[in-house]
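Undergrad: Have a look at these structures, which come just after this line.
Every number in this text was worked out from the coordinates using simple rules, so none of it is lab data. Note that the structure is predicted; figures quoted are calculated from it, not measured. Cβ atoms are built from the backbone, for glycine too; each structure is taken alone.
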Structure P
Amino acid sequence: MEESNLFDPYQSAYRSHHSAQTCLVRMLDDVRKAANCRMVTVSVFFDFSKAFDRVNHLRLIEKLKRLNFSDSTLRWVHSYLTDRTQVVKDKSINTLSAGTLVKVGVPQGSVLGPLLFMMYLSDFKSVLNYCKYNFYVDDLQVYLHCEPRNLRDAIWKMNKDIEAIIGWTTTNGLLLNANKTQAIILGTSRYINSVDLRTLQGIEVDKTMIEFATEIKYLGVTITNTLSWDRQVTSIAKKVHTTLYQLKLCKSLLPEELRARLVATLIQPHLEYCCVAYTDMTAEQDRRLYRVIQNNRLSLKCRIPDFILRRFFLYQNFIRSLVFKL
């Protein structure tokens, strides 16, 4: 499917080189380019309710057919999806309920489930008229750029595309959770602070008005409307400090080598997760993260591996060097 270009290029997850980090970098790079052109970005983040469990089998087969899958493959997928049953086990009395036929949905936890779900979303690209979009599994983000003076027109266009999205989800048996939908306007502080949100038409999702937030959490990364990384750095520092504090409580029970391994295992993921996405953080924010580690080296009485810090700052400096070369 990868060789035949069947995957949507804006669908991330379950594919090589399409991680949460690449998804974030692509979106934030668009936002930064727009900011350099003195524009802001209107962005809406959607949440689907039980998306994997709502896939219509017949419609999925139709979409696979339009993608030129062979008849034998279509029959095989149909056989894979039909006549599946599920039961519930009551552990207290060690009994199983009667089997119920599963008529919709793709099996979660299977190899084919995510691939079939991505194929189910394959025609989404034809829905939007104005906005760009990103999918990460079933997390959908749509956005468009505009000059600050044209925000009303941009929001009107966004609402038109949202109407089209709702129509597409209804046709495909999917359900948007309006209560978990978030909206934000991204840009430099100069332009964001000049926008009076009270005078703007709101974002409407299925008759629910969505207020513009000053920060959102997308794929585990906190993004503020002015693209400041203070909140994200504070979140990382808090997680790292909490973990190191817990290790210090039992440091006398653990040999130095094990303490170092635990630090590498428990701290490194916090520093490395999607760190390329916020390479434009300030030098002071860099130092805050560095100090969290450095200040705990002596109190832990173990040599925290230098590569934890080196790799994090290597990512940051590498991207910065690329920017200067462009």
Structure Q
Amino acid sequence: MTSEVFITGATGFVGSHLVDALIERGYIVNCLVRKKSNLKWLEGKPVKIVYHDSENATTYSVIESALKRSKYIYHVAGKISAISREDFMKGNAGLTRWLIERIFNSGAKPERFLLVSSIAACGPGKGTLPVQESQEPNPVSAYGESKLAQEKIALEFSREIPVTIVRPPPVYGPRDTGMLPAIKALKIGIIPKWGKGIKTNFVFVSDLVDGIIMAAENKSSAGEIYNIAGSENLPVHEALEKIARSAGKRVFKVTIPVPLMWTLAILTEFKIKISRRPSIFNLEKMKEFKEENWTVDITKAKNDLGYEPRIGLEEGGLITWKWYIENGWI
């Protein structure tokens, strides 16, 4: 009998790629979506759409029925931009608590509840050491605090529900809007750089999806946290140079003074307050930017899960670049 899975965030960048991978593996995929969600990445695919209307509790019975049928529950949905700390907490920690309540109400007994968190929940590496799962969490932004709170809520219930947490660094690949501004800058021959340069491990979306599924399906990973990242730890501007080379673009570094970055962040905050619309770049994001060491240790995922990133920056960058062009994004 074909197994079912349940995914939140299925209309988003990472979630939609996870949907594709699970369909390829033969699962029946239940996708939790809001009434106003854009279903572009799900159109024409053999998925079951499960609508969530927070103002209509009658939708809960349909959600709980899908949860009860599901062998694995993947919680990918969350807020990556918000107008306030409270908004982050509601969209990340609050949503996680709501979903776990639905699981308990349904009587579901999933083999795994897989939470996609973020390296921001842990905070930057200590000194020159890469971020490790065992280090004491010290998030430096409201986003990171909300992701850590999300993790704690999930682990609270780990005796009743087998929970595994995955922490990715920045993710890139087709359908990603987060890296789009940087790719647009590359297209006109510019690589932005500020300070000494933030060092991290980008992860290509298909590698992250592989790691997510490995973590969920591994019989011994319950209660564990795993960093899932690429193998190359580079300053962001050097990573962008690799992507530019793969696309055959000649580029020039443009250094943005750090004080100017802070000024732009302050101005963005004013815009957010006036428009009541969130932005990825703001003062909270600058708190992450001022930390230089976001390199990631993936030894635990390699040893426990057999995880091995397959797509390097040059190959992944070229795939992403071509996709942006083919889809008219750049």
Structure R
Amino acid sequence: MDSVKCLDVEFHGDGECVFPVLEELRISEMPNLEEWKIGNSVQSFPRLKDLDIWWCPKLSNLPFLPSLRSLIIFESSATLLGFLTVLTSLTSLNLLGFAELPVFPGGFLQNLQNLQIGSSMIRTISNVLDDLSALKTLSLYGCSNLESLPDELKNLNSLEELEVKGCDGLISFPAVILKDLSSLRSLSFENCKKLKPLSGPIRTATSVQHLTLNGLPEMDHLPESMQLCTALRRLRLTYCHGLCSLPNWLGNLESLSRLEIEDCKNLKSLPDCFKSFKSLRRLVISECPQLEMRCKKPNGADWPKISHIPRVRINEEVIQWLDQ
């Protein structure tokens, strides 16, 4: 398909309605495609819900797609992003591999619920966060030149899930952002090598129910302010090699029902608070050699601390499964 420059009547025919029942379409690896042309009198793709565009660096326009719900654009022309304003029914948008992101005019993406941004080149995302009043999930992947998250994030009043993964340049996370995100339920920081301790942001994350801390080498202890996360139900600690111990105040998390600890190789033992950890219903330990030995049933030194927990799994072995 290297020679194709235009998608026009030769592609979709000259009928009054173009692909009337098509719901999914992927346009991929068309390096010379410049234009997607549909006549004004033609009804275009009336049922198309999912569109993927991959490696089309010269494509400069999109037609009006009245039913489009999901759009993925990967390493293609930034000019395409100017046509998002006509996709008012869009609920999910993935922007991957762009050098920079444009300013989105306010009021056009009011139905957008899921936004994923992945690019090692972008330095800011503030220009795409205006007026996304319906946004529920924001995912940032591999944005290695992103040093901080913008204050505009606090205006996403409907945001329920925030994922920050592989953002190696991210140094800080302003506490004020989470303070205003009262709908936030899930928060994840993964493989952000320079991210400093999260005591400030965690202090304000009082609505968060699921927290994942993964691959944070700068973190050698859990932020004490985590005690204020009274709604926290699930905590995942993975690949935190600087973490040597868990604090006794962990037992103050009265809503915590699931704890997963994976590949925290320097974690040596469990604190005494586990003896009276009444809310904890499930404990998963994996790739933590020292901790695994101490938690073995029935003679491990830490087994008496966790023997009351209904479901306990160490690596792939379920060592306890009690009726709840």
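Undergrad: A value of 0.95 was derived for Rg/Rh (Cα atoms, Kirkwood Rh); which structure in P, Q, R was it taken from?
TA: Answer for the origin of the read-out: Q.
Undergrad: Quick check for you: by FRET efficiency 1/(1 + (r/R0)^6) of positions 25 and 89 (r between Cβ atoms, R0 = 35 Å, to 0.05), which of P, Q, R is greatest?
TA: Working: P: 0.25; Q: 0.55; R: 1.00.
The structure with the largest value is R.
Undergrad: From which structure (P, Q, R) was helix-only ellipticity at 222 nm (-39500 (n - 2.57) for each DSSP H run of 4 or more, over all residues; to 500) calculated, if the value obtained is -1500? All intermediate terms of the calculation are to be shown ahead of the outcome.
TA: On the way: P: -14500; Q: -12000; R: -1500.
So the calculation was done on R.
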